[in-house]
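Right after this note come the structures.
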Structure I
Amino acid sequence: MIAFLFWVGVTATGSAQGIQRVTIAGINNFWRVDNTVSTGGTITSREMAVPELKRRGIRTVINLAGGADAQAERASVEAAGMKYVLLPIDPMALDRAPVEAILQALNDRANVPIFIHSGAGHRAAAALMIKRVMIDGWDIEKAGIEAASAGMVLDNDMAPVWWKFIRDYLKAHGK
């Protein structure tokens, strides 16, 4: 039994090894997942964050939070020569309608590398997990481990809501 638990721990850690939490001025909870995608929370300072995203080679910023600053964020991102995609998921309504467009944007090779963000980063990690299962063919456990390592952490009251959102979406799609 101990050997099995050790193996599970090694397997879980191995699938999330490349993920790095990086401090980026002007971005709440930035996680570099791999060379195609990074996740995070709110861009709190466009003046600091956008040039750093550009320096890191980000081509597309996907905003899942929306909000009053979305148009100013769009202007800043586009002025820096990156693509901006606004596909908000309301955390109170939990509408799954934007998910298909989010998956299309995440799967478009012309958008890579992508920075996908939301308030604390939970929606971004949720979207990445759904993509991993629905498009990349990952099993739910592997995708869940990655999501947990990329910001879907239980550090606020909304995390369980997003885990349920993911479960319900995947279940509705036969996963």
Structure II
Amino acid sequence: MKTILKGIDSTTEWSAKIFHWLATLLVLVISYTVIMRYVFNASPMWGQEVSMMTGIIMYVFAFVYALKHNTHVRVDVFYMRLPVRSRAIIDTIGDVVILAPLCILLAYTASAHAIDAYTDKEIMMYTGWMPPSWPWRSIVALAWVLFALQAAARLFRNVYIVARNQKYD
């Protein structure tokens, strides 16, 4: 089980190292688009779509990274004062009641959209550029699947803490 958990964790870390560069790309594309629009009065057609695709992919992979490092937003007025086992019980309940159904819904829906986009040869019609949408939809689906795997790893670790009163790894 340690090998599986380390594989999920290392995949999350690897994807974060790659996809954090999307923030730089996003800034460059938006800056170029703004300069072209307001200085040269010529807005590139592809700028908005690339910005949208890049932003969505960046945010979804950021969700995965935040889940792995337990840095997501929470109200921790009481939570941080609780013992580790009590926090694990709260996290386990939240993971089973909220996070697991959300992961299933997001991974399934994103995967279905990616498959439909590929089979229907869907294109993005916001501008005249009209690129195929399946590549970015596939990356988003992959990110939600990784999110679900990271959530499963988190759930396993929390259940282990509840059962054994010690951390797994």
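Values in this text are rule-based calculations from the coordinates and carry no lab data. None of the values given here were measured: they were computed from a predicted structure. Cβ atoms are built from the backbone, for glycine too; each structure is taken alone.
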Value 14.5, calculated as mean count of other Cβ atoms within 10 Å over residues 27-34 from one of I, II, is from structure II
Computing helix-only ellipticity at 222 nm (-39500 (n - 2.57) for each DSSP H run of 4 or more, over all residues; to 500) for each of I, II, the value -14000 comes from structure I
Which structure, out of I, II, was mean count of other Cβ atoms within 10 Å over residues 35-42 derived from, given a value of 9.6? II
Per mean projected area of the Cα convex hull in nm², the highest-valued of structures I, II: II
Please compute relative contact order in percent (Cα under 8 Å, 6 or more apart) for structures I, II and give me the label with the greatest value. II
Parent structure of the calculated result 2.4, given that distance in nm of label points 7 Å out along Cα→Cβ at positions 83 and 147 is the read-out and I, II the choices: I
